[in-house]
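Below you'll find the structures, each written out as structure tokens.
Where a number appears in this text, it was derived from the coordinates with a stated rule and is not lab data. Please read all numbers here as calculations on a predicted model, not as lab measurements. Cβ atoms are built from the backbone, for glycine too; each structure is taken alone.
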Structure 1
Amino acid sequence: MDKSKSPEKRADALVAAMSLDQKLHMLTFSDPPWFLYYGTAGHITGIDELCIPDLVLSDAGSGVAGLQYGTTTFPSGVAQASTWDPQLQRTIGRTIGAEAHAKGINVMLAPGMNIARTPYNGRNFEYFGEDPYLASQTAVSVIKGIQDNPVIADAKHYALNNQEIDRMTVDVRAKERVMREIYLPAFEASVKKADVGSVMCSYNKVGGKYACENPTLLTDYLRDDWGFDGFVVSDWGAVHSTAPSANAGLDLEMHAFAMPTPATPVTGTGGRFFDAPQLKAALADGSLSRARLDEMVHNIVRTMFRHGLFDHRTDQNAATYTSDVSTPHQAVARRAAAAATVMLKNRDGLLPLPKVAGGRTIAVIGWAAGPIGAMNSVSGGGSSRTGLPGRVVSPLEGITAQALENGDRVVYVDGSSQADAVAAAAAADLAVVVANDGSSEGADRPDLGLHPGICVTIFCQNLPIDQTDLIAAVTQANPDNVVVLDIGAPVKMPWLDRAGAVLVPWYAGLQHGNALADVLYGKAEPGGRLPQTFPVDEAQASFPAAQYPGVGGVAKYSDGLLVGYRAYDAHQRTPLFPFGFGLGYTTFDYRGLKVRPRGRTVKVSLVVRNTGSRAGAAVPQVYVGFPKKTGEPKRQLKGFRKVRLDAGESRRITIRLSPRAFAHWSTKRDSWVIEEGRYKLFVGPDSRTFPLKGAVRLPRTLLAK
């Protein structure tokens, strides 16, 4: 407990003082597990005689989740990425971590950072989109924010966990180059740039081995190449062996249910494999060494020391469980929800709504706009969902409150009768129709339609409501309409031509209604940009069965590097809305591109000018085109910056591209390589629009792993 010593030395002293039974105690969950211990995901009871505090884990992506009370549901992961704002993302993470600490929780099982390889993945709403660079930047910001508190963040789900169909058993086959360039960069950045304290190994197999007993993932890449020295925790029930998992690099087993300990563990049961009897048996037969056992414990307690868990102890009790810790954080949730909202269309400047003499009548339409629907749109389903959410501000409530301030009148129709909805829309000055899609852990989406869901704690069920026809009818009845989509992933929009404005707040959390009203009335700008490409139809989003969801239990990633917008570019497909796209309430001009190599970096600078009549934020994006001989995709995001400017203001900004921005993975050389040649630079507001173009010539260079 000497704070003057390093975490390494403190961990050395502690492990040396522990008995074998005390060490074994630290390697698997304590009873009661999963939600039965104050609504948390799991815990390891502390050892008082050694001053070891409880290790308390909670699901976390949109806030302190599980069966929690009095915590804030923030915008979901895809919405956080949609802000393209590292400062705000760190604030969100810091606030989530503060609520966790106040609730007696010191491990947040977030962020999730799996790539949105397909728009059908049921958990895309938890993740940071389809691009590895954007996902990396977002993950680093959120992790740093969480760990600004004495709370450990957890990078999940490691790795290639990109579908919910057969998620427990599917064997993902991908080339190393594809893994290194597309599916692993966010995890690598979490380790190297954010010092993440823990990493969660996933359910699926990778190259024939379960992720939690895969030495290539857990030791070769994670520890040897990236230098990770935190602890690896399993997804709940993802362990299938004792010594093979421990020797591969797993440190801590977690499980969802208390299960009898079998005398002889059977691979694949998902039972307890790190209980004392199994570990002692492995030690006795020599399949597990005492040195590796000590290392496992050391990884856990060293991380606890490093992140302040010994020195800033938390308590789990009835008082902390029933406390309300969310009130001070509603402003952050509201600001984040507006900043994440993507405006896809705004015909003739329909939004923001100006003040009208005598007021206007606004018809708010849709089940998702009302209080019950809104409660089921704060987040997707599954473990990341807060079981007992705080007070949800529905779109109806938020719009009504600001309508009163502006002298407007609101009528509400839930849309169960399309005739009533059409009549209300036709009679109103403005129609706002709100629809949602219920994505959830445990199941992939059946299609790209809108399927509203209702959730009881973490379990969700779709409802038989035809929202697509409702939107089509409302937009036909009144051309002055706003379509609001509470979704976790791209959807089809057959009614788009008739829409006046389209807003995508994603799953916007508790403050959804207030943030939506802020955007409608212009108190806030719709600040989001798409982290996923929106396809025109199912055909653009389809995969051969061998690639997704797999054949015979194997999913072959033969699409290689062509994921998301990379595939659209390679196959010359025009999406409905491209990656990086989003409108605001002002316009911007990009000019004056300068490209300057400076040592190991390349500085890209440009002048951004706000050409509109009100303040707003631009997100200049830099894409790199590699020499053909590298075999890289046509263009790839390698830098961006969010810049806020007043009306008429100009500013020269600089975006620095690191050496990795120009490198590809060489399996032959087991290294990152910058190939000699001319690298094209494309600068613009999205992945398809480039008012500025340049180039830089670079020499051949080998980079460290």
Structure 2
Amino acid sequence: MMTQGQPIEELKGIGEKTGKLYRKLGIETVEDLLHYYPRAYDPMEEPVSIGELQENQTGAVRTVLTKPADLLRFSGLQLVSAPVKDLTGALTLTWYNMPYMRSQLKTGTPYIFRGRVVRKRGRLAMEQPEVFSEEDYSRLVHSMQPIYGQTRGLGNKAIAKAVSQALAHRKLEREFLPEDLRHRYELAEYNFAIEHIHYPKDSKELLFARRRLVFDEFFFFLAAVSRLKEKREDLKSDFPMKPVQETEGLISSLPYALTGAQLRTWQDISSDMCSGRAMNRLVQGDVGSGKTIVAVLALILAAGNGCQGALMVPTEVLARQHYESITQLLAQSGLPYKAVLITGSMTAKEKREAYRMAESQEADIIVGTHALIQEKVNYRRLALVITDEQHRFGVGQREALGKKSGGAAPHVLVMSATPIPRTLAIILYGDLDISQIDELPANRLPIKNCVVGKDYRENAYRFIAGQAAQGRQAYVICPMVEESEMIDAENVLDYTKSLRKALPESVTVEYLHGRMKGKEKNKIMERFAAGEITVLVSTTVIEVGVNVPNATVMMIENAERFGLAQLHQLRGRVGRGAHQSYCIMINGSGDEGAMERLDILNRSNDGFYIASEDLKLRGPGDIFGIRQSGDLEFRLADIFTDADLLKTVSMEVNRLFKEDPELASPDHEELKKRLDTYFQKSYEQLNL
């Protein structure tokens, strides 16, 4: 019997070396593995005749080799090739660098070959097909096989085998949701859900398992939000403020006029901070709507009242950019306040000096990353806490930064560019009042968009080369870090190599992805921001990145694999300067339905409109492929696809805490334990 807290190395066949590969995927324990949900599923269908195989799709065919396979060698490659046919057509089976396949395949023996079908030189071919005996395939047919996110050296088969082993030897968990709640919403039992999210018999069983796990994710998250709300409701401020002249002076000295939406939001913030109550406000604004200047005004209001303000952002490069722009703004406006930067990569000497300035209040404004909430950082009068891109920070992290005020209740301002429809935002940010900056500054040129197929790629490369010749920069987004044996999509590493060949030598192409070390990522982003890199090939890690006004092209490969809201976020990385910007979305699937969905981005640059259209288009069964909203703290839940369930869970959380605020009822004993563990983990993840 295996407990879920045991290290991943306790599983048979996983040693120290393989354990390190699992850790690259964020899997340290058996529990982590069981919650490492498939990113897609491969439905194992009945074999068909060769004539029924579909190009560019995975299929299975039952056939017999009439002659031995050939082994060909060219350009350093070894190719095993076996032509097969039936009454309906002919097919060539090919395996690259797998010479042993030639001796394994016996003539006259019936096999099931399964793989992706392509047309090469006018003939149908199946590349790298899996080979099954009829008996083995009969056990798999009609099942749905999981496809996991992978890393080099750790393929899908190895992960699936480890998951099967963990499921077979795990200690079953006690059910923690109250029985009446499960019956009311027809929710699967927890252990059943965990097993069948990995190995569902069919799509109906998959949806049943998924619904339970999504319910749990929403439930715990909203319980944490409810806990925060309870603590903060009508909380008297320990830092009451009065309006100061400096904020109005800064507004009038800006080289541009604030929009009506910015002024309304600033009025909300100023009223909150001067009300005598602790502010808890979310500012939602599209990318480029001008949230940062509103945050700076709040920081200056705090400084003008003899207090400190902290701005916490998700990346070091973004923190440095904010620090530099705030320092410049203070100097230009002649304001007597001082800003300091605190990040993880600073030298020990730099950190000591920054800590001293924060603790002595020599610094009025402190800008940084998660480093702001580390144990060694102390503040003298931290009255305002601002977190930028809230969905990158956990609920616990917001609370931890608040605690840096020595137990006093600071004003909290949360900024987000995620365009979530207001009805959902009210639920997800239930402990916060909401302001929306729903208009762009007048000087912003609208981004020109186009949605095209793969055949347009060469034209896109020529266009990027043309922009580079004018001194501009470009992003290219791929959905994956490296090639996968199961998923047909562009990956960052191989794409970078091919793009370097396709573009002129004068164009510097580099890559960026989430598995790189922090220092590596920072260095690449800094070089891109400085103009030393012309084209940056990246995963969605740049979604919350840096401000590069010189970047004018955003090219997104396999755009159909992303949610519309996420595509809009990515598009917002360009269009930040004086030059016309462009977004090229490549539909890698060629699917008409995907084309229709992507066309919404063609028609509008309004993030809130796009998010609401996304919600209308996607039904509850739309769960295959890469998950659409990678925000907040959810592994499986999607706030758009699962919007109705989110509303239901919100209602149930409110009802539960109203009836039993302390969860003291015997029926809620297991749930209370689970919630306590969830809150504890929320703090452990702060890396304090």
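A few points about this structure:
- When distance in nm of label points 7 Å out along Cα→Cβ at positions 64 and 552 is calculated for each of structures 1, 2, structure 2 gives the greatest result.
- FRET efficiency 1/(1 + (r/R0)^6) of positions 40 and 128 (r between Cβ atoms, R0 = 30 Å, to 0.05) from the coordinates reads 0.75; which among 1, 2: 1
- Distance in nm of label points 7 Å out along Cα→Cβ at positions 184 and 448 - structure with the largest value, from 1, 2: 2
- Distance in nm of label points 7 Å out along Cα→Cβ at positions 144 and 352 derived as 5.8 - corresponding label from 1, 2: 2
- Comparing mean count of other Cβ atoms within 10 Å over residues 152-159 across structures 1, 2, the highest value is found for 1.
- Origin of the value -12000, where helix-only ellipticity at 222 nm (-39500 (n - 2.57) for each DSSP H run of 4 or more, over all residues; to 500) was derived from one of 1, 2: 2
- Highest-scoring label, criterion being Kirkwood radius over Cα pairs in Å, for residues 120-359 alone, among 1, 2: 2
- Computed 81, 62, 54 for Cα extents along the principal axes in Å - originating structure among 1, 2: 1
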